[in-house]
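A.B. asks: Dropping the structures in below, format is structure tokens.
Here, each number is a calculation from the coordinates, and none is a lab measurement. Just so you know, these numbers come straight off a predicted model, no measurement behind them. Cβ atoms are built from the backbone, for glycine too; each structure is taken alone.
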Structure I
Amino acid sequence: MRIQKYLSRAGVASRRKAEGLVEKGRVRINGVVATVLGTKVDPYRDIIEVDNELISLPVFSWVRFHKPAGIITTLSDTHGRPKIYDLLPGEYSALRYVGRLDMDTEGLLLLTNDGDLANLLQHPSTEVEREYEVKVQNIPTDKIIESLRKGVELEDGLARPSLVSLIDKKDGHGTLKLVLTEGRNREVRRMLEAVGHPVLFLRRIRFGSVNLGNLPIGQWEKMSAEEILKLERYVENLNYS
């Protein structure tokens, strides 16, 4: 993580003002005055000081959850439908979900109290990858696959996956792997409907650097410090690519 970002996330100053602290020689990394803007630090190992005061990041929680189909991604619902927080421990009710999944979709959902990183992950300009497994009606032809790769015009603009591949054919239906870098409402379903292959089953299996893995449906687990750091680095690399 770049030093100015670290100081910003620690609440010391905005990134721009943090750069000024570095330029004035007020920041030390492991006892050495930082002199180069953009110097990278390891938030879990390096000792950061500003004006001889130790600076540390807040403790953030990240949870990986395998959302079942038939559950809505919301904190409250006036219609009394089952919600993700009905399945999660009460202590997680304060965590914010990252990247909504519609009611009929299952798969990976992240929850956190780290608002800054959550916002970056969801912002369209960051272009975080979302990977899906999609079973569709009938088997798409090579021509259909190519049209998906070129992009499908929807009512809210062109939808163009960064990856499309047919990974299985069974019982007259096809299963696709799709990677998108947007989080538009029901984008996968609308795109495949538009090319004549309605979705029969949809699961998100990856969000950024985080994979669903073998996590059972309806279960959750806390992400490790290493996984969180990997996610931070993933976003950092996208921001500076």
Structure II
Amino acid sequence: MATYVRFQAKNAEPAWGLLDGNSVRKLTGAPYEEHKVAKAGVPLKEVKLLASATPPKMFAVGLNYKSYLNGRPAPPTPEIFYKPITAITNPGAAIVIPKSASNVHYEGELVLVIGKTTKRASLKQAKAAIFGVTCGNDVSERGWQHGANKDLQWWRAKGSDTFAPVGPVLVAGIDFSNLMLRTRLNGEVVQEQTTADLLFDPAAIVSTISQEVTLQPGDLVFTGTPGTTRQMSPGDVVEVEIEGIGLLRNKVKAG
């Protein structure tokens, strides 16, 4: 198992690194691409951790836990949608509620990071294409998504700036089939379920997407959120913690 971060040292450009205890050893490229690892490390306390992703594109899955269906029928195949990469925000940075928003919710999720170009993949090939996993928050504006004057598509409900916090680490070589996911709002556990309860597992999700859209190294796939969600307000703190991966923490502020 290996743990990677994107980081920025003082007066330096953002870079990928291998987490080695309390230090970070810089990589010459992304961990899912050919790279070399520096012999010496930079103290972790001296760097700023960034979103653990530089994706060409980003997908998400809806209705992928039975506990989230709330009486709705389970979909026969994974329900996929896009999130724009401009929605990505760093761990520790603010989730900004747009001025015209009225009902913004958290959605704690396991996020897949694709490691190689993948097209029309079988389940076996799809599983092999997943380089690693990270924590994510699929922030959603419910009025724009489902309200009386809902948008035709979820372009802003799921894609507004800062609506995709990711990180703080990317873990490779971990068995992510049965990890406990917890979301906390101001310290209160508001979501708690294992990834074993996903209706469609990561391989099925990746295989489905790849039938029509070629996946590329670095692409992100949010796998769905469990249970129920509720509104966040300026001043709140939301945390997404996944067993064996880490904890993603973001404050909420008004735009």
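A.B. asks: For which of I, II does helix-only ellipticity at 222 nm (-39500 (n - 2.57) for each DSSP H run of 4 or more, over all residues; to 500), calculated from the coordinates, equal -2500?
C.D. replies: Only one of I, II returns -2500 for helix-only ellipticity at 222 nm (-39500 (n - 2.57) for each DSSP H run of 4 or more, over all residues; to 500), namely II.
A.B. asks: For Rg/Rh (Cα atoms, Kirkwood Rh), the calculated result is 0.95, so let me know which of I, II that is.
C.D. replies: Structure of origin is II.
A.B. asks: Work out the source of 0.80 here, i.e. which of I, II gives that when FRET efficiency 1/(1 + (r/R0)^6) of positions 78 and 166 (r between Cβ atoms, R0 = 25 Å, to 0.05) is computed.
C.D. replies: Clearly, the read-out refers to II.
A.B. asks: If relative contact order in percent (Cα under 8 Å, 6 or more apart) comes out at 27 when worked out from the coordinates, which of I, II was used? Don't skip to the answer; put the middle values down first.
C.D. replies: Details: I: 19; II: 27.
The correct label is II.
A.B. asks: In terms of FRET efficiency 1/(1 + (r/R0)^6) of positions 126 and 158 (r between Cβ atoms, R0 = 25 Å, to 0.05), which of structures I, II is highest?
C.D. replies: Answer by largest value of FRET efficiency 1/(1 + (r/R0)^6) of positions 126 and 158 (r between Cβ atoms, R0 = 25 Å, to 0.05): I.
A.B. asks: Further, regarding this structure: Suppose distance in nm of label points 7 Å out along Cα→Cβ at positions 46 and 222 works out to 2.6; of I, II, which structure was it derived from?
C.D. replies: Only structure I yields this read-out.
A.B. asks: Consider the structures I, II: one of them gives 102 for volume of the Cα convex hull per residue in Å³, for residues 22-61 alone as calculated from the coordinates. Say which. Walk me through the numbers on the way to the answer.
C.D. replies: Working: I: 74; II: 102.
Structure of origin is II.
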